[in-house]
Structure I
Amino acid sequence: MERMNRLAALLEAEGLSCPPGFGEKLLAFEKQLLETNRVMNLTAITDPEEMLIKHYWDSIVPLTRGMIPAGSRVVDVGCGAGFPSLPLKLAAPELDLTLLDSLQKRLRFLDGVIESLGLEGIRTLHLRAEDAGRLAALRAGFDIAVARAVAELSRLAEYCLPLVKKGGALIAYKGAAAEEELLRAQNALSLLGGQVEELFSYTLPGGGERRAVILIRKARETPGKYPRAPKQIKDRPL
């Protein structure tokens, strides 16, 4: 628990108080992640200290910035092994989370985590983001979309913004080249109804690498022709 106490202290220093049971549940998630990672490629980061900072602390940064309002309906697009969604849920249990991914075996792992931790208000959904954005039940159905290590921002915006309601936001987790990606994505954001509200750059605790989160507000409805087919998004980004 010493690591989790240090994580809680780091978050407290940023103005975020962790709820009861936060550390215990995060450790339980970590145990399942590392056990499953022996037979399934879920994460390349397995060092305990690196996981603490690069997976857990980094996932929770938007909460420390007030980017995700309490009780928001959030979709994690390309959720992978559960980052940033699981740390976000454990740090802010009132969030309603949908974990979207195209790989079923990842979602089966996450279903097991959700069940074992007794989490409520969180579910997995096996769909490609391009397909989800064209479904009436999901299009413009979320307050916030989050995405970490999924795609270049111009493509990511087309995956995510159709899922976000007008007035909501896309929160894109990015590395040191965030500003350059944002410049390249200006046309895509304009076409998709997005407007940049904040780019927060930071260094990981302990003098680590540079990271950033970009908050893109959904200022206008996304035109119905987006998202396009997967090959079009890949080969001809907006």
Structure II
Amino acid sequence: MASLILIPGLVSDQHIWRHAVKALANYNSIIADVSQTTSIAGIATQILAQNKGQLYVAGHSMGGIIAVEIYRQAPERVEKLALLNSSMMPQMDGEAAYRQSMIDRVNKGGIDALANNWLPNLVHKSRHDDADFMAEISNSIMAADAKIHEKQNNALLNRPDGYLTIEKITCPTLVLAARQDKLCRVSENEDMASKINNSQLVIVEDCAHFAPLERPDAVNQALKDWLCA
């Protein structure tokens, strides 16, 4: 059986996949370490070197960009691909200044400054009053540090144009979006799915950017359907 590679996103770790790992216990799940990211291409190369043989590759947010880069580098090894709450857009106008402002804020105020200012916009409003849930995500982010945050943002600023790759994807591909995700919008994911020949689009309702934690039942069912396709 192919190894199932689960790739976290920006300042994220294995915690984002904790529900999925339990739900997909029959698979050989490996959570990639992206804490040393200096470039999208570099981390993709590292994942391929560390995991031999055939792969099922799933990425959340920045992890989806890395997943597509893995496919670009070794399409013959990727049997299935899943892109959750992700985006393939190249660098946008004003993005460099925005990311630098985030880097400056975290370097000055610590990673908790990011958790306090960034998370509310990326979590569905229905969960804002759930103190345990918000603490869970916040604590996961705060496991990172300012250096990791800066490296990953610089890697994203120099990310490849994923659209040049997704049109070449032929393996079964899950594109999962969340209805209230302000960062990676449904319309963009619909466009991504339309450009991948063998894709399935799933839209999770009442959910924002952290779908694997916000709506684990819906996400895990989509992942099971993808793996069994």
Could you figure out which one of I, II the value 15 for relative contact order in percent (Cα under 8 Å, 6 or more apart) was computed from? I
Which one of I, II has distance in nm of label points 7 Å out along Cα→Cβ at positions 147 and 219, as calculated from the coordinates, equal to 2.8? II
Computed 16.2 for Kirkwood radius over Cα pairs in Å, for residues 27-162 alone - originating structure among I, II: II
Taking volume of the Cα convex hull per residue in Å³, for residues 123-202 alone for each of I, II, the highest value is that of structure II
Which of I, II yields 2.6 for distance in nm of label points 7 Å out along Cα→Cβ at positions 91 and 107, as computed? I
Given a value of -10500 for helix-only ellipticity at 222 nm (-39500 (n - 2.57) for each DSSP H run of 4 or more, over all residues; to 500), point me to the structure among I, II it was derived from. I
Work out the source of 8, 36, 40, 15, 1 here, i.e. which of I, II gives that when P(r) over Cα pairs in 10 Å bins from 0, in percent is computed. II
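Every number here is computed from the coordinates shown, using simple stated rules; none is lab data. What you see is a predicted model; the values in this text were computed from it and never measured. Cβ atoms are built from the backbone, for glycine too; each structure is taken alone.
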